[in-house]
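Each value in this text was obtained by applying a stated rule to the coordinates, not by laboratory testing. Remember, predicted model here, so these are calculated numbers, not experimental data. Cβ atoms are built from the backbone, for glycine too; each structure is taken alone.
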Structure P
């Protein structure tokens, strides 16, 4: 089944989600990683897209809140809130062996996305906020990024093509943590002080 996202009240069908690792210095320091010399990209397939936040049957799952963009005609067309889910225990084992991350990053339901809204404003004013059970756990924005969304889009296009309605996720600030069943997540995107996107999720478990 082809997965969809909502854009301006209509369903659209991304072929993939292009993600970026280590794009906020605060998150790099939080995990004790090194600052990359160039942007680090990885792909989540269409099958990873989900409207719901569901814990898989296996793995220790971490959340990473991100500003996500809808791409059309090779430009940013819409903005939304995304959760990049990671099986942290699986990722650690793969990294130790120098192996790819797909088992930890590309599983079904690993890209949880809000609806998207049209966007053509000042991209530098965008920021995100994630609250869990009413407590703010992550905040950050374009001003805190190592590589801006525009720079990421240009660099990604040097080695891959964006189909219309593909998604670009732009990294996460500090404050990542574990997803727990029954928690309530509230993701918000702001343009300056104006709320432009909001979505809440109640964490479920795989049947």
Structure Q
């Protein structure tokens, strides 16, 4: 059985991360790998219900983070971990780094608290590779046709989120920052090159 692989894509909304995640999925499938493609929040039945609350109900930042954490725990136990253990490639559109960037750097929730909760939630599960699609927030907002509660938080908020992503990208070599301000094919060329460079496709 081939080793399971866990890849996550991150970035502010409008960065094109979902488009690139689907290209990653297709790349692995063309190499004969079975792929689980999922997202946060909402990758499970329970997560879909949590997603509706998160995107449209106003709440305290700590409550917001804890709802994301609840969704994440369910996501790991019911989908991500079983898929990895069965040798599948798991591609998740957002994972725990989103909470660090959005609720931590963006909302001001204690990074120590987020780390403490994630220590209990993740159970040691971390991505093998995380792409951060970097884009100026003003450009990201221009690309969006509709905005949920989080995206409506404004330019200053999204600037803090972007800075958060760039900050955490310096903490581990699993992070790859991609300039998402270019055309889709140029972005994809860099993504594919990194996947091949890391030896994730054999």
Comparing distance in nm of label points 7 Å out along Cα→Cβ at positions 22 and 126 across structures P, Q, the largest value goes to Q
Highest-scoring structure on FRET efficiency 1/(1 + (r/R0)^6) of positions 62 and 190 (r between Cβ atoms, R0 = 30 Å, to 0.05) (candidates P, Q) is P
Identity of the structure behind -14500 (criterion: helix-only ellipticity at 222 nm (-39500 (n - 2.57) for each DSSP H run of 4 or more, over all residues; to 500), calculated), options P, Q:
Q
If distance in nm of label points 7 Å out along Cα→Cβ at positions 118 and 182 computes to 2.8, which of P, Q did it come from?
Q
Once distance in nm of label points 7 Å out along Cα→Cβ at positions 102 and 174 is calculated for every structure in P, Q, which label goes with the largest value?
P
